[in-house]
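Structures given as structure tokens follow.
Just so it is clear, none of the values below were taken in a lab; they were calculated from the coordinates. Nothing here was measured: the structure is a model prediction, and the numbers come from that model. Cβ atoms are built from the backbone, for glycine too; each structure is taken alone.
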Structure I
Amino acid sequence: MRFRDFSDWFTIWFEDKRSILATMMRNLQADLDAGYSPDGNSASKQGEEILAYQEQFESEMDGFNGMTHEEVEHWCYRDLLRRGAIG
């Protein structure tokens, strides 16, 4: 089966976004565990990036309101393709 023939792009997109967010949080925690200051530039910047990513994710989810199932599937497929998550 080719990727573009798959019929549940939303699930793949959603799990990809959650996975990226979880990785960002694990990376921040690893830095803190390694002794980085929670108030330092590195941790602060990572925290800001996590919040921005979460807000973007929520905004994209809100954007699905009013779309048909087919439109959501197409949008998710195109986004995954654009970001290089699929080829």
Structure II
Amino acid sequence: MSRHSLALPCGSTLVYGFDRPCSFYFVQVYVNGQEAPAYEADGPASVLWTWADKYAKATGTPEKEVLGFFPDEHLKCAILDIPIP
């Protein structure tokens, strides 16, 4: 499993990656260090785009800027629907 985390400008933490045994991507958002995620989704690579769209709309941030939170290598993997290293 790959698991990466990003500190978001809003103060939350985004955790995302690829679960190899289950063959799906996952996204989780943790608010203020809470144990349970405030948002979570798993499935095809589109879960990353869905989260980015929701975050952009909720914060008024351009979606292109939100996608810029991710390393380019991870976005390329998601676009090709291959595991994120």
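Can you say which of I, II returns 5.1 when distance in nm of label points 7 Å out along Cα→Cβ at positions 38 and 70 is computed? Spell out each step's value before the answer.
Working: I: 5.1; II: 2.1.
Traced to structure I.
I, II: which one has helix-only ellipticity at 222 nm (-39500 (n - 2.57) for each DSSP H run of 4 or more, over all residues; to 500), as calculated, at -25000?
On the way: I: -25000; II: -9500.
The read-out was computed on structure I.
Figure out for me which of the structures I, II the number 3, 15, 28, 28, 18, 8, 1, 0 belongs to, where P(r) over Cα pairs in 5 Å bins from 0, in percent was derived from the coordinates.
Numbers: I: 3, 13, 20, 19, 14, 11, 9, 6, 4, 1; II: 3, 15, 28, 28, 18, 8, 1, 0.
Of the options listed, only II reproduces it.
For relative contact order in percent (Cα under 8 Å, 6 or more apart), which of the structures I, II scores highest?
Values: I: 46; II: 21.
Ranking I, II on relative contact order in percent (Cα under 8 Å, 6 or more apart), first place is I.
Suppose you compute mean count of other Cβ atoms within 10 Å over residues 14-21 for every structure in I, II: which one lands on 16.8? Walk me through the numbers on the way to the answer.
Numbers: I: 14.0; II: 16.8.
So the calculation was done on II.
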